[in-house]
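Take a look at these structures.
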Structure I
Amino acid sequence: MIKYHRQDERNIEKIVQEITRGLGSHDYLISRTEARELLGAQVAGDDVILEKLVWELFCDFRDEMQLGQIFDPIILLHGAVQAGKKLPLLNQQKVVVVEVAEGGDEFERVAQISQTQLMTPAGPTLQPQVAMVRVGWRGYD
């Protein structure tokens, strides 16, 4: 993919090696300084307005995809019971969101969360059950 944006084979190989092997981890965050050192003029200069817009876009995706929120069926069940909701619950999780001006696509999982009573040596206990009822891509306009 990088070959669509660069023509210098030696630097392409250096960039690929650094990104795939040199950084140590797939989730390593590359700072602006590191990106500029690695990619040079391809990295835009500082732009306060653009940075604010990108941050707002990230916050929108963060909220829409519930990033940073732990998926814990026990907590979800407890909250639903406390709120008087009927079981089973349906929990929609947006895993990937791809948006363009004409529409977009989402990869989502929909989990059905319920509970069942199990007999244990200590007596009956409620056990959460999670079943994926939908997993896949969905397009929208």
Structure II
Amino acid sequence: MLMLYWRVFASPIVGMTIIGVAYSLLAASLWPCVALIVKGHELGTAYGLMTAIQNSGLSVAPPITGLLIGNIDNNPRWSLVTYYFVLNFLASAVLAVLLGVYDFFKDGVLNASAAVRKQRQKQKEDEEAAETGG
């Protein structure tokens, strides 16, 4: 019953705003993760690849949105566009969860606190110093 009320009386602006905020939070949390995962000498390539993939999505999404809206008898199909954006958000959320699960089972770099990361860095430096004899 609540969904029927939401569908009839809620403005599409509310739903699109929620999707936009969720996407922004997801993207804002994923970009800094690159520096934690990728080695320093490969960081530029990793950010370049991420930018290329993001720009590819940004160039493909508007034409798909235009096709979904259509204009049959001067009646645009906004519900299809909303479903398209919800599907994109769900795919992003699933991939983010999979990344978290993978990180949890690998070495936990992404969810480690600053103190734990600092301790791991010190341990790594100590191991490297022991290997070089210094």
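If you work out distance in nm of label points 7 Å out along Cα→Cβ at positions 50 and 106 for I, II, which one comes out largest?
Numbers: I: 2.9; II: 1.3.
When distance in nm of label points 7 Å out along Cα→Cβ at positions 50 and 106 is computed for each of I, II, structure I gives the biggest number.
For volume of the Cα convex hull per residue in Å³, which of I, II scores largest? Provide the component values of the computation, followed by the final result.
On the way: I: 206; II: 138.
Largest value of volume of the Cα convex hull per residue in Å³: I.
Comparing I, II, where is FRET efficiency 1/(1 + (r/R0)^6) of positions 34 and 122 (r between Cβ atoms, R0 = 41 Å, to 0.05) highest?
II
-9500 is what came out when helix-only ellipticity at 222 nm (-39500 (n - 2.57) for each DSSP H run of 4 or more, over all residues; to 500) was calculated for one structure; which of I, II is it?
Of the options listed, only I reproduces it.
Please state which of the structures I, II yields 24 when relative contact order in percent (Cα under 8 Å, 6 or more apart) is computed from it.
II
For structures I, II, which has the highest computed value of distance in nm of label points 7 Å out along Cα→Cβ at positions 18 and 66?
Largest calculated value belongs to I.
Which structure, out of I, II, was mean count of other Cβ atoms within 10 Å over residues 42-49 calculated from, if the result is 12.0?
Comparing all candidates, it corresponds to II.
With FRET efficiency 1/(1 + (r/R0)^6) of positions 74 and 90 (r between Cβ atoms, R0 = 30 Å, to 0.05) coming out at 0.45, pick the structure among I, II it was computed from.
II
Could you figure out which one of I, II the value 40, 14, 9 for semi-axes √(5λ) of the Cα gyration tensor in Å, for residues 26-97 alone was computed from?
Here the read-out was taken from I.
Read-outs throughout are calculated quantities, based only on the coordinates presented, and are distinct from any laboratory measurement. None of the values given here were measured: they were computed from a predicted structure. Cβ atoms are built from the backbone, for glycine too; each structure is taken alone.
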